[in-house]
Structure P
Amino acid sequence: MTLQFPNESRDYRAAREALLQAEIDLRSQIEKVAAKRRALPMGGVIPTDYAFRCLDGTRQPISTLFGDHDTLAIYSLMYGPKATGPCPMCSAFLDGMTGQISHIAKRMAVAVIAESSPKRLSSLCDQMAWQTLPLLSADGTSYQTDYLAQSPDGDQLPMLNVFVRNGDEIRHFWGSEMFYAPSDWHPRHIDALWPLWNLLDLTPSGRGDHMPSLSA
């Protein structure tokens, strides 16, 4: 079956057919990588039951964040104690996640962690309209450093980590280590989850030099 849109030229159709095959090949590769990822053996047991702080200041260990699920994804927001505002790139990513949390939560647990006080994070939630995001403070824990979301100098880094619980044991499963891999298109380590870039990639001008700004 040959597809066609109104008034397109033969050159367009030929080029589009070639691109379609490339898109199919890419999808096939993505599926192969996803299968490889699912086949990973479990990573290391977490060093401690990190006691994060909720926005009201109460403690919530990482073991309780799973809820009824056996899988937990934690995104580390770049918003350290000395930052005057959250990272615009992280914020744009989380803006895109807010509307999906209720759907994701039916399959797995999600949390957003930042190295900042509960009071500052509470204000940030109001400022950014992130009430649906489970935002927690890592202040006073070693989580950010342990899971590559904070440099030895205290710089905040946008890591995404996935953990799996089996009974009382919690193990690391996957981290967005592509952030640390040098490339011509660094970092793009979580772009597969990011609607903004995926949509811009479908346009003639692509991403260009666009950089997200804070939505609040």
Structure Q
Amino acid sequence: MGRDNSPTERQLKQLERKQGRRASYDRIMIVTEGSKTEPNYFNEIRAAYRLHTANVEVQHSELGTAPIQVVKYAQELFENGDRHKNIQRRGFEQVYAVFDRDNHDSYFDALRLAESLNGKLRNDAKQAIVFQAVASVPSFELWLLLHFEDVQAPLHRDEVMRRLKLHMSNYEKGVRRSFANTSEHLAIATERAKRLAIRFTAHTDPEPFTAIGALVSLLTTLRS
């Protein structure tokens, strides 16, 4: 009998192998606004902590970079999966949509949509999943800056970038090794982000805030 080499059959077999290799901890999907900066950062953490690729999936939004598009793409990818990316339909316990405040008109709508989905969607084991927005005000780079400075007042994204480059002179959007170049100060950045979260939330724009630290803490403790 001839072997079935159709793309669909191969993709299904690849997906089955990926499912069989996953570890015992939660399956997490991270969908980002940026196509390089944030995916590079989270993939670097995944590699550094040897998190199984079947458990931690990092994708950028293919619907667009507006916050509402990031959240909607995360919902769509969770509900429908993607055979081309070997992503199983409803194959996660936790879903995170990562985006910046910037000047996006849909920012608050995205926060509300994520909140409405949290605990409402069910995965392939019929469990209610965590679905959360991971917002930064004004930008992802605030999280990196917190590794070097204790920010307490609102900053424009351009000022965040300017100050970050005082500590990381070669930093640009899409650069690699951002985690390696900041991980020495991860503990202090985490504490600074926690202190900001006591005073402010993702809704209290323009006050500085980032939930990236909480997501990083989750990733770095998955195997413990």
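Since every read-out is calculated from the coordinates, none of them should be taken as a lab result. Computed from a predicted model, the values in this text were never measured in an experiment. Cβ atoms are built from the backbone, for glycine too; each structure is taken alone.
Here semi-axes √(5λ) of the Cα gyration tensor in Å, for residues 130-185 alone was calculated and came to 18, 15, 11; which of the structures P, Q was it taken from? All intermediate terms of the calculation are to be shown ahead of the outcome.
Working: P: 21, 17, 14; Q: 18, 15, 11.
Among P, Q, the structure yielding 18, 15, 11 for semi-axes √(5λ) of the Cα gyration tensor in Å, for residues 130-185 alone is Q.
Identify which of structures P, Q gives the largest calculated value of mean count of other Cβ atoms within 10 Å over residues 26-33.
Details: P: 10.2; Q: 23.5.
Across P, Q, mean count of other Cβ atoms within 10 Å over residues 26-33 peaks for Q.
For FRET efficiency 1/(1 + (r/R0)^6) of positions 42 and 202 (r between Cβ atoms, R0 = 25 Å, to 0.05), which of P, Q scores largest?
Values: P: 0.10; Q: 0.85.
Across P, Q, FRET efficiency 1/(1 + (r/R0)^6) of positions 42 and 202 (r between Cβ atoms, R0 = 25 Å, to 0.05) peaks for Q.
To test your reading of the models, identify which of P, Q gives -9000 for helix-only ellipticity at 222 nm (-39500 (n - 2.57) for each DSSP H run of 4 or more, over all residues; to 500) when calculated. Don't skip to the answer; put the middle values down first.
On the way: P: -9000; Q: -12500.
Structure P accounts for this read-out.
Match the computed value 1.4 of distance in nm of label points 7 Å out along Cα→Cβ at positions 34 and 178 to one of the structures P, Q, and report its label.
Details: P: 1.4; Q: 0.2.
Working through the options, I get structure P.
Hey, volume of the Cα convex hull per residue in Å³ derived from one of P, Q reads 130; which structure? Walk me through the numbers before you get to the answer.
On the way: P: 172; Q: 130.
The value was obtained from structure Q.
With distance in nm of label points 7 Å out along Cα→Cβ at positions 90 and 122 computed per structure, which member of P, Q shows the largest figure? Kindly include the intermediate steps, with their values, before the conclusion.
Numbers: P: 2.0; Q: 0.7.
Between P, Q, the highest calculated value is found for P.
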